[in-house]
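**Student:** Each structure below appears as structure tokens.
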Structure 1
Amino acid sequence: MQKFEAVRVIEALRSGISSRHLSAIFSYGREGLLEKIQRDLDAVAGDESLRAMVLKGDYGEGKTHLLNVVFNRAQEQNFAVSFVVLSKETPFGRLDRVYPKVVAGTYLPGEVEPGIEALLRDVRPGSAIADEILTFARHELHSKVFRVLENYFEAGDTQDLHDLAGDLAGQWLPVDQLKAVHKRNFGRSAKIERFRPKLDVWNYFRLLAYLIKRRGCAGWVILFDEFELVGTLGIAARADAYSNLGRFLFPEEADSLVSTYVVFSVASRFWPDVLLRSRRPDIDEVPRRLLAKGEPHRADLVRRVLNTLLQDAVALETLPAGEVRRMLAAVQDFHANAYGWEPKADLDAILEATRHARLRTKIRYALEYLDLKYLYGEEPLLLAETPGEPALDEAAATGDAAA
């Protein structure tokens, strides 16, 4: 490996931010979990089903890293892959706000830049594939989605094409404006149902899954990171998030996504801090609130979702010491290549000094150890400190009193 590449790896490790590039280099252990994920990928590609996994792990133990490993493997197998970090700005209770992030974080096979434009780039009006797509949209999706596609294929005006492409990417085009576009393109009015983004956005997810499969991909992989931040939302927003999670966990609850595999990464603290906390745990409180509002079906769905989180989440086990040692040896080798020296680090001593620390802290400790030894040529004296974890506190959410 060339020096500049080794420096790039070391700087990326030093930042503590996981990436697909690092995941391609540092992939150690967890073979059993990756084998299960591979079986799921094979299944959704073969039987065109929707499957989902909830991945549970401690902060700093490699959840995001594993998602990036899955990203790389799925792309190698001709899947389109979307990576979305959830947050209060991208709350899972509002899929209409999640969908634009999904599109922006979607990488199609063979494409360098994210986005979905390539799915429709070469579709010509009147072609067999255009007719097939329109037939699916007309019979399976909201009338607005059908009209957007119909006009996208026929649009002659550059601004109209831009607006229609924006709608497909989640920048919702008002129905009245869409009707005006339709009249310009076809010379007649169009009947379009009222479109409610929060309630009807699932139609866009279904369209995207269909297009990905129809255009020759093995399927669609969606990776949601930091689902635990649902716990910072108000109770009404959490109820919406759990209901939306049910769409992915239980395909029979909604029109399913074809050939789609979804992984949700969740910090372990979500269970004791949110689902099972001593005061008004979500496992009891959210279904109770929905029943009180006269929504028994949603209450039952949310109860099923929360029980699934309790019983079926897949634990991300701590890496064995031997695998961690292999990883630290690789870090040492990259550091040697980056700075042109021959470090003689006592990896067993580093493991001992960080035996109670998270994986991320072990790597940072090793890097700081190597940096100091490189600079001063002496055995460094370091203290392994693990940073605190963010609170999953409902009180941080706004508007909860109104819920």
Structure 2
Amino acid sequence: MAVSRNKLLTALDVGSSKVCCFIARFVNNNEFEIIGIGHQISKGIKAGLVVDMQKTEDSIRGAIDSAEKMAGEKIKETYICFSGAKTSSEIITEETSINGDIIGNMDLKRVFQQVKPNIKNDHEIMHELPIGFSIDGTTGIRDPRGMFGSRLGIQTHIVSALSANMNNLRLCAERGHVSVNGFALSSYTAGLATMVEDEIRLGATLIDIGEGTTSISVFSNNEMIYATSIPIGGGHITSDIVRGLGTPSVHAERIKTLYGNVFPGSNDDRDILEVPSLGEEDSNLNQVPRTILLGIIRPRVEEILEMVREKIEMSGVCAIAGRRVVLTGGSSQLHGITELAARVLDKQVRIGKPINIPGLAEATDGPAFSACAGLLFFATRKSIPVIEEVNNLSWKKYKGNNLTKLGKWLLQNF
């Protein structure tokens, strides 16, 4: 993890509806407190991808400026959430022969080096997440050192995205004089922020319903094991309302937020909404029963949930995905969506909000800010402890003269 010299950590979520920036200060090793928050209406982003470089740069700069003003600090680097629909997720298994000897650090390092993702030329790796080890076919081993076996294997989850899409976001940030430490998948970081320890360990699915995309991540055994997305989100619900009621987008979004529901109420036929007409916002208000709004919103929400269900069923991870679903993202706040999701997905469903994040303001502790909050956890998160230890093996950490260093290195690694 790269941390700026003044012990600041910055997270930037560039979505289709908003750009959000959190600045945190480290108080201990991996403990932090948010000291700056900024968010801006997103312009130049569609379905999580850059469509206008200048507008995207301006939106990013506006969010960062607001966060810097609140924090009283200037940032030079950031992590960025990526929520584009064109991502790839695959599990790679590699094995190496160890001839029945005791497994040591060098065996682990050798099997790490054999992991060679089959990534397309136009893709860039976003996550390379070790899931666990196996010895002679026995899986679920967290630390194989000191054990005997003939073949040592490792399972790794590789998530990649189109290089051009990530480079466009990177350039927009760098044009605002902020370097990019790394990218993280929004549904992954949202899971880190909203899921409890038992959900990540026993198996659960995170569904992040954003403006332009709905992202899905499946967690099990303390790691993300599958990720995908569909190019439909809350913005499509708003567009349906615009077409169905003939009202401007800004009023459609407001109507969705205030009156949107996916289950009928006893008074919906009698509840009348006053809806401005396109081009006649000040002079003509249509009287629309609330049941009409329900008839517009529910079919689109059902479509999103059914597509999510199909993605999970086709993934091959249903057996280990568990019975828990966490809904997050701005559109997860629609009334009744947890009950509808429980019916469509046949799982236990709850709304996920950021948890255990000191300094998070009340206005930004809702589902819409889960991905940005979780990005701070991602930046400080360690993988399987044994992997961290082996990756950190270095000649420099040994004290003494060169002969002493060599002796200590041989003792630990062979």
Structure 3
Amino acid sequence: MIYTIDETRKALKKGEITSKKLISDSIENFENDKNSRIPLNAFLEMYDDAVTKAECADKEIEEARKNGTLDKLFEEKPLLGLPFAVKDNISVKGKKLTCASKILTGYVAPYNATVISRLENAGAIPLGRCNQDEFAMGSSTEYSCYGPTRNPINRDYVSGGSSGGSTAAVSANQVLFGLGTETGGSVRLPASYCGIYGLKPTYGVLSRWGVVAYGSSLDQVGILGHTPSDIATPLSVMAGVDVYDDTSTDLKDVAELRNLKALSENEFKQLKVAIPRQFLETKGLDKDVSAIFENTKKWFEAKGAKIEVVDLPILDASIASYYVIALSEAASNLSRFDGIRYGNRIDEGKGYDELYVTTRSNGFGPEVKRRIVIGNYVLSEQFSGDTYKKGMTVRSRIQKEIAALFENYDIILCPTCPT
């Protein structure tokens, strides 16, 4: 059975289940799966203090039940006793953090990411570390030094990526909700592949403090869950300005997320939905994806929403702009992993240049190397950064045109992935 956050919270309040039972069941599920014919490979490890934290949560709940303050407790800690999955590029103090890369073998996070601290303050329990594409570079969770993560719906298929581990764990009911990160589809893609909900919030809504950087102007923590409410509640406790992240901002009406309600019939009939023509005519759009998208469109129309196809030619430049920006920033961010500042050092005593080359050649996988090479090429003296600046200019224009579109429409509807 799929347990939502709301259902589980009610069961905890009634004493029908304990946090320790939730954690123990997840660990048992994980151990059984490891011994299956085709392991899911979603979780890389379960945290050894998860059960202890669950026992503490159970004590809090029991004390509040005796004192008649149970509702107040869950109002203060809306995620009390609930386990969640953590992508392997988000810092959890005292736990391994490797970004699914050999170069970070043995690295232990010295502090909590802000999103982790805020979830724990709300009573949630980090259950374990999940697989991903190395340094979040990929869309299938195949580029991992731990091997690929399988799709829980059909294990002959990939889970999508780069947050495939967290997504597969939620989809397979190994955990209630999960954290991922997205730079260019890394939450929405695996959510689509694995049949659950995934949210990539607006840049700045969630702090990036404690998250290993890929493309700093694009990276954002995302949330994965079985229902919109399973995403809304964690979002409500994590959102807001963080002194450690100057790009962070407050989210308007954040308290309303804890009591999320579906649109009424009248509200649905007032919806104006835009579908960019460029998404409908994209090259390589799979027939099955097109058919499902058409059914989704008809569902909105049956509910009374008004749908219009709009033309946004600038979207044709979006992928090129993304790759120029993301890979340039990746090359810069990953320069710190050199075996001196960060990274698993390989030193044969032949000098710093050899140490640098050997460490990075052996530590990084092929996809990361490819993106670093392209990023450095874009930033090279030959281009003097002009290509990166043009990419930023194109992105700015895309932002302005999308913002203008939202002045007349409530929703932009598009396929998550063409295949």
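Read-outs: derived from the displayed coordinates by stated rules, not from any lab. Values in this document were obtained by computation on a predicted structure and should not be read as measured data. Cβ atoms are built from the backbone, for glycine too; each structure is taken alone.
**Student:** Which structure, out of 1, 2, 3, was Rg and Dmax of the Cα atoms in Å derived from, given a value of 24.1, 81? Intermediate values should be presented prior to the final figure.
**Tutor:** Values: 1: 24.1, 81; 2: 23.9, 88; 3: 22.1, 73.
It traces back to 1.
**Student:** While we're looking at this one, here's another question. Any idea which of 1, 2, 3 comes out highest on mean count of other Cβ atoms within 10 Å over residues 128-135?
**Tutor:** Details: 1: 14.5; 2: 19.2; 3: 30.5.
When mean count of other Cβ atoms within 10 Å over residues 128-135 is computed for each of 1, 2, 3, structure 3 gives the biggest number.
**Student:** Here's a follow-up. If FRET efficiency 1/(1 + (r/R0)^6) of positions 24 and 136 (r between Cβ atoms, R0 = 35 Å, to 0.05) computes to 0.50, which of 1, 2, 3 did it come from?
**Tutor:** On the way: 1: 0.50; 2: 0.20; 3: 0.70.
Structure of origin is 1.
**Student:** Match the computed value 7.0 of distance in nm of label points 7 Å out along Cα→Cβ at positions 104 and 296 to one of the structures 1, 2, 3, and report its label.
**Tutor:** Numbers: 1: 4.2; 2: 7.0; 3: 3.0.
The read-out was computed on structure 2.
**Student:** Okay, next question. State the single structure among 1, 2, 3 that was used to calculate helix-only ellipticity at 222 nm (-39500 (n - 2.57) for each DSSP H run of 4 or more, over all residues; to 500), giving -12500. Numbers along the way, then the final one.
**Tutor:** Values: 1: -16500; 2: -10500; 3: -12500.
Computing helix-only ellipticity at 222 nm (-39500 (n - 2.57) for each DSSP H run of 4 or more, over all residues; to 500) on every structure in 1, 2, 3 gives -12500 only for 3.
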